[in-house]
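Take a look at these structures.
Every number here is computed from the coordinates shown, using simple stated rules; none is lab data. Predicted model, so just to flag it, every value in this text is computed and none were measured. Cβ atoms are built from the backbone, for glycine too; each structure is taken alone.
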Structure 1
Amino acid sequence: MANFNTGNGKCGAILVVGGGIAGITSAIEAAEAGCQVVLVEKSAYLGGHVAAFHRYFPKLCPPPCGLEIDFRRIQNNPRIDVYTLAELESLSGSPGDYEAVIGIAPRYVTAACTLCGDCEHVCQAEIPDAFNCGITKTKAVRLPHRMAFPAQYVIDRDACNGCRLCVDACRYNAIDLDQQPTTKTLHVASVVFATGWAPYDATKIDNLGFGQYPNVVTNVMLERLAALDGPTAGKILRPSDGKPPRAVAFVQCAGSRDQNHLPYCSGVCCTASLKQATYIRSQYPDAKITMFYIDLRTPGHLEDFAARTITANDIELIKGKVGKVQEHPGSRDLLVTAENVLSRRKITREYDLVVLATGIVPQISGLPAGMSLDDFGFAANGGPGMYAAGCVKRPAEVAVSIRDATGAALKAMQYAANGANHG
């Protein structure tokens, strides 16, 4: 059993659940203010969805810049303990003295790993590459992505065929296929839940063709297609034939603001689609770009970004909900049928590529009973010493998530320092 303390007697330990941009921010802010922090992430690496983004909006700068700085701050701070492949199994006790049980899955690769890649070279088992949204395949033993933190290989044992070629190939004895799951019990004063989000499952929207037609992709998939380390080395191509798209349709509110799917607006999808339209325009100056929307929602400072982007990239805006996407059987082009609200006409247009702007779904698995949810399933309020941050709390852009996570860290620090007086 571990009972973390800063050594100065002024701040108890803080547990941060979730290693995306919100969890990373909360952990760093609390640790640099003097608290011991335990950061728990269920995947094999930190960074969450932001690690897979091609560009942030509105500045359109690459995420690796900021993440690299954050990873260095974590690595150089002895007050932060990081556990990947780890999940919160239970949380009990009283405010100021919570007992957290953390389950840690085996990585099967030890810290002796030098990233030489010999194990990956000989591996014969392949799995869909989750980092690339399943567009490509990867080996069962792999580095999750080129900028993964921790920089350490991981093995998917469920995909292994038992050949042990990776063990024989490793010159550093860094592979241990006999590793077993472990648990750690921690005493912490407060908890920040930053368990993040997932894109809405577009296969549930049967009228829009995702999963039926290869040239219908989601906004998350397009982000990987545009990334230099993505499945097409940054070149946006039609999945069906690898050809450059000549006409691209962005379908907003794909499942959102719909009582059959997500009844709420995810807030960031319109701006994200406009950002992605700049990807198309930079690669294909003559491409036709159309956005079908219900309401164009780019609040606050993002209004200027939207106005500039629409004008500079010659984006056609059609106010109307898309009712149907069908495939032309010969060319595999896509026929998009929608209502044009302003002209009061039903229209059908042909496109090479359709991008569905799927909404944000909060990831609430593992939240304790003390965390209540709002009407849409987002984390609302916790008990004393328990705070939600980032997109598990509400849909938000990266900058807003960072500010929210900083506030959650401050609340957690106040409670850790002063107990129930700040509950």
Structure 2
Amino acid sequence: MAEHVMFLSIPGLRPADLHAGRLPNLQRLVADGESRELVPTFPCVTSPVQSTMWTGVGPDRHGVIANGFYHRDRREVELWIAFNQVHQAPQLWDAIARNDGLTSAVWHAQNIKDAAADFICTPAPIHDADGTTKPWCYSKPDGLYERLVADLGHFPLQHYWGPLSNIESSKWTVEAALWLHRHYAPNFHWVYLQHLDYAGQKVGPEGPEALAALQELDALIGHFVDAMRKLPGGDEVDWIVAGEYALTDVRGAVFPNRMLREAGLLRVNVESDGEHLDLAGSDAFAMVDHQVAHVYVTPEKVEAVAELFTAAPGIAVVAAGPERGVLGMDHERAGEVVLAGEHDRWFAYYWWLEDAAAPGFARTVDIHRKPGYDPVELFFDPSTRSIPIDASLVKGSHGAPADRPEQRTMMLSSLPGVLTETSDPMRDTEVHGVLSRALGL
């Protein structure tokens, strides 16, 4: 049992980068420990993967089927909900809370608000009526973020997502975790370091920005470990690192909503700023998320929708009704039809057939009004001073079933013995057990 465990959750971590010597600080950190290749559960995207690690079960049981949900009762798509109550299975935080004397902290994870962890900090920007956005974070206990701001300044939201995303957001998270350990020394930290993901989406996992991001990440890990060891008891902290998923190169997007519109199944409303999705009037629409699409369909149209997508270029799996179980998606929150993309394609949410008809928010960073994840928000068009409407810009993605070696990630531990009871390669459903053993739960 470890008294203090620092867990780093790193999307985009690849075995190839470790084997190529691109992460020397990380290699030194776990040199006396253990490592396994890790296979993420479909869909291999942030919220479901994190929830799978916390619960030890897949999305068909914990209920987090994507980075967002479609509320059928009120016909509303809601991405990045953030609240922990969406989970339908017990979590690691619950087990830690039941163990007298053990405390936990979570940094910038998804769907974590109001969880049982003792300390939580996650982005919760304030959107003013005039359209401006102010940096802020939800925190637990009350007042924690204000104390962090006083010592560290605001979390750099502009570097967390969008065209300016970079290592600065991860740097703040590391300093905040060090601050908390200095003041409270919780037994367990979950630290989300996300910027590899965004560099890889922009240029592909082997692109120059992605390789530079690897160097930055490794330097930050080195700083984190060195700074922790200078704190009282910091040299006794054990480190566990897991990748959430690996990115693959993509060569273009698939547009499920355009296909549905051309088939007469999706309708739009023309408003002053362009065409908006008419959820009430549509027989089907797709909530897309990287390489997975949940297609919500009126009952009498399910067969027609499944047939529409079958054998369509760029789509590897079309699963309808009970057949969704082959993807682990036989859940009431999932679309009536679930699509999995080929490893070299991704799903774009666009429904307009001409760029001039796109709604105003398409050209902005607006993660809540778009009914799907939009990686094009990572780019900026200086000629229009807005987000471009060009899905071809995206060069890397993830989410498809991890059935190829290059889609695997890694789990590593400085603490010997905690990975010995796992399969090889591991599944991310086993992470919960690893952390439970490390903490003596």
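At-a-glance table
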| item | result |
| --- | --- |
| When FRET efficiency 1/(1 + (r/R0)^6) of positions 92 and 140 (r between Cβ atoms, R0 = 41 Å, to 0.05) is computed for each of 1, 2, the largest belongs to | 2 |
| Among 1, 2, structure where relative contact order in percent (Cα under 8 Å, 6 or more apart) as derived comes to 28 | 2 |
| Entry that produces 1.05 once Cα Rg over 2.2 N^0.38 Å is calculated, selected from 1, 2 | 1 |
| If Rg/Rh (Cα atoms, Kirkwood Rh), for residues 12-243 alone is computed and equals 0.95, the structure in 1, 2 | 2 |
| Comparison of 1, 2 - label where FRET efficiency 1/(1 + (r/R0)^6) of positions 60 and 228 (r between Cβ atoms, R0 = 35 Å, to 0.05) is highest | 1 |
| Structure with the greatest value (metric distance in nm of label points 7 Å out along Cα→Cβ at positions 348 and 412, set 1, 2) | 1 |
| Origin of the value 4.7, where distance in nm of label points 7 Å out along Cα→Cβ at positions 28 and 340 was derived from one of 1, 2 | 1 |
